[in-house]
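Pasting the structures here.
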Structure P
Amino acid sequence: MEEFFNQYQSKFIYIGVIIAAVVALHFLTKALQKWLIKKEKKEFPGEHTTTINLISRILNVLWIVLGIIALSFIFVEPEKYDSLKSNFQLILYLGLLAVLTIVSATSINLWFKRSIQKKIDNRYDPTSYKFLRYVVTSLIYFVGILCALLAFPSLRGVAQTALGGAGVLAIVFGIASQEALSNVVGGIFIISFKPFRIDDLIKVTDTMVGRVTDITLRHTVIRNFDNKMIVIPNSIINKEKLVNYDLGELKCCERLEIQISHDSNVELAKKIMREECESHPLILDNRTPVEKQEGKPIVKTALMSFNEFSLTVRAWAWGKEFDDCFSLRIDVLETIKKRFDKEGIEIPYPYRNIIMKNEKPQT
């Protein structure tokens with residue numbers, strides 16, 4: 001037995017060193033993970049530690065795989081050492097490249113988040129930063145994948161062509177679908193020409209109204225008044241004729257139309273609508289100095305049309321912004337209805353005249 005241990009003493013020492021190195025790297029990775037989590041919570045409170053945990057798992061698997069390959073040198077023939085060495089270097093390269101890519105993308109993402117928050121705090125437009133965050137992180141992962149392809153001789157030509165410059169567009173157009181490309185181009189157009197920005201209130205259709213919360217490479221996200229997120233592909237939103245309530249002047253006009261019966265007093269109905277609108281705290285005096293001097297009312301009212309069963313009366317009420325106009329509308333409609341009931345203004349319903357003809361009895 002002693003002779004056996006003496007004969008393989010160097011190999012036992014080698015195995016012990018490899019195992020000790022793997023264990024030491026594992027504990028070192030664990031300590032680094034705890035330190036990074038503590039640092040991240042201090043610098044970026046509220047951020048998830050998913051990326052740090054992922055990197056820790058990758059490194060621990062990498063140490064085990066490299067340890068197994070290192071131990072394999074004992075059990076293979078010397079002529080296979082070169083093959084094992086190249087495999088060891090390849091796995092080490094891929095593992096470190098994966099960690100570097102993830103760390104770079106995460107760091108850039110956190111930097112953009114902090115910059116976006118500063119923009120928001122200083123009341124600047126963060127739209128470009130939010131879009132660039134997706135572009136830069138995507139490019140980092142794209143370059144990381146290409147660098148990984150360079151490690152494989154059979155795929156090295158594809159990676160070199162893509163990194164050469166002209167091949168980038170060819171690969172993108174070849175892999176991506178036309179719809180995906182149109183979404184990316186649409187996102188670039190939105191950022192470039194800025195028909196709307198983050199936190200703008202927009203109306204795409206009657207069922208898609210809300211505030212823009214995010215613009216990505218693929219889609220635009222808006223939050224409607226029911227607090228539901230609406231995800232609209234950039235290619236679609238670029239084709240729509242949308243209304244941006246926050247572009248230019250914020251003040252807007254709310255047109256209140258109410259139908260009254262033909263027998264009702266039109267002047268009294270106009271007076272009630274004007275008084276109820278003007279008494280609301282959110283009403284905006286949009287009159288010109290000349291109109292004020294002439295004593296014209298804040299809220300203009302008019303008889304708009306004669307209908308089959310009713311008359312349409314309209315009031316033009318101005319508010320500082322869309323939210324004020326919305327609140328003004330729902331409040332005033334209720335108070336106008338109460339005043340109409342009190343003053344005898346009838347809100348009509350369809351009338352039908354039925355004529356009964358008595359036929360003469362046949363003789």
Structure Q
Amino acid sequence: MSDKINAILVIGPAWVGDMVMAQSLLRQLRADHPDAAIDVVAPGWTKPILERMPEVRQGLEMPFGHGQFKPLARIKLGRQMQGQYDWAIVMPYTWKAALLPWGAKIKKRTGFVGEQRWGLLNDIRKLDKTAMPMMAQRYVALGYPKDVFPTREQLPPPKLHTSAQTQADALQHAGIRKTERPVMAFCPGAEYGPAKRWPTKYFAEVGKHFVAKGWDIWILGGPKDAPLGDEIVQGIGNEHCRNLCGKTRLADAIDLLAVADIAVCNDSGLMHIAAAVETPIVAVFGSSTPNYTPPLSHNAEIVSLNLNCSPCFKKQCPFGHYDCLMKLDSQRVITRIQQRISSQ
């Protein structure tokens with residue numbers, strides 16, 4: 001195979017936060033192959049994120065729902081792409097994710113062993129979790145030769161495109177008029193499960209503290225997060241708090257987070273988006289760990305109790321007490337917010 005890479009096909013992850021972190025790989029590929037076209041296959045809901053990545057030529061929607069196997073359909077879709085790509089990088093560890101590039105007969109097909117994908121991949125890697133504890137390290141390593149393990153300092157941080165025009169459009173779509181008051185964005189959701197969600201009463205206590213000091217609060221999230229936002233608004237009880245959960249598109253959330261002066265987030269997709277638009281962050285970690293999925297930003301404060309029972313990476317607390325979140329009171333977060341604000 002020639003060393004010249006003209007086109008790269010990336011089979012991307014399905015979660016919003018993972019797709020944001022995947023940009024570290026895409027940026028590294030762009031640096032190493034400046035003339036190559038880079039296309040990304042992923043679920044349709046990630047398209048607004050891919051559209052904000054200048055490294056990506058086009059996002060190709062994977063026409064299969066979550067959990068749908070359909071091996072023959074995946075191979076058939078791959079055959080439609082024959083001759084278009086020199087290199088495929090398969091980011092998910094699943095067997096089905098490797099079927100499309102195999103069907104496309106792409107010469108070089110890179111990925112981790114995962115679900116015993118020998119044959120489907122021909123540049124197969126064994127994952128060394130000790131050498132690469134962070135998810136983003138593992139992503140970027142797929143663009144490197146075998147046995148090259150990027151350090152955190154070598155990771156190109158995600159950087160989603162935003163502009164004054166897209167920000168103005170997002171504000172208009174959300175029905176918000178930006179005032180002279182600084183804005184604090186709350187991201188109380190976490191699609192993975194409740195063991196990642198800091199209690200809404202603590203968000204409300206943080207909000208009341210800063211509204212009294214002249215801040216506006218915007219609560220961002222999807223439709224499922226709307227009840228969480230309502231609880232926070234009720235706890236704050238002030239006109240300077242807006243629940244925008246389910247009322248904005250994902251593209252709008254990117255721009256609204258860019259407008260915000262600081263964001264308070266769980267370990268979630270919106271946390272990674274906030275980092276990628278360079279908004280200061282205070283991130284609360286419960287059942288997960290910043291050693292694995294930290295916000296890739298030098299402008300972030302991490303708040304975690306580091307209990308003996310965490311990280312458990314469970315969706316729900318296996319002990320039922322949620323101590324990693326319940327014992328992390330609002331004053332700790334208020335203190336870290338004030339530290340981050342004073343450092344700006």
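At-a-glance table
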{"item": "Structures P, Q, by relative contact order in percent (Cα under 8 Å, 6 or more apart): label with the highest value", "result": "Q"}
{"item": "Origin of the value -9000, where helix-only ellipticity at 222 nm (-39500 (n - 2.57) for each DSSP H run of 4 or more, over all residues; to 500) was derived from one of P, Q", "result": "Q"}
{"item": "Structure from which 1.3 was derived, distance in nm of label points 7 Å out along Cα→Cβ at positions 310 and 326, options P, Q", "result": "Q"}
{"item": "Value 27, 24, 21, calculated as Cα extents along the principal axes in Å, for residues 222-269 alone, assigned to which of P, Q", "result": "Q"}
{"item": "Comparison of P, Q by distance in nm of label points 7 Å out along Cα→Cβ at positions 70 and 86 - largest value held by", "result": "Q"}
{"item": "Origin of the derived value 1.00 (FRET efficiency 1/(1 + (r/R0)^6) of positions 238 and 334 (r between Cβ atoms, R0 = 35 Å, to 0.05); candidates P, Q)", "result": "Q"}
{"item": "Structure with the greatest value (metric Kirkwood radius over Cα pairs in Å, set P, Q)", "result": "P"}
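Each value in this text was obtained by applying a stated rule to the coordinates, not by laboratory testing. Nothing here was measured: the structure is a model prediction, and the numbers come from that model. Cβ atoms are built from the backbone, for glycine too; each structure is taken alone.
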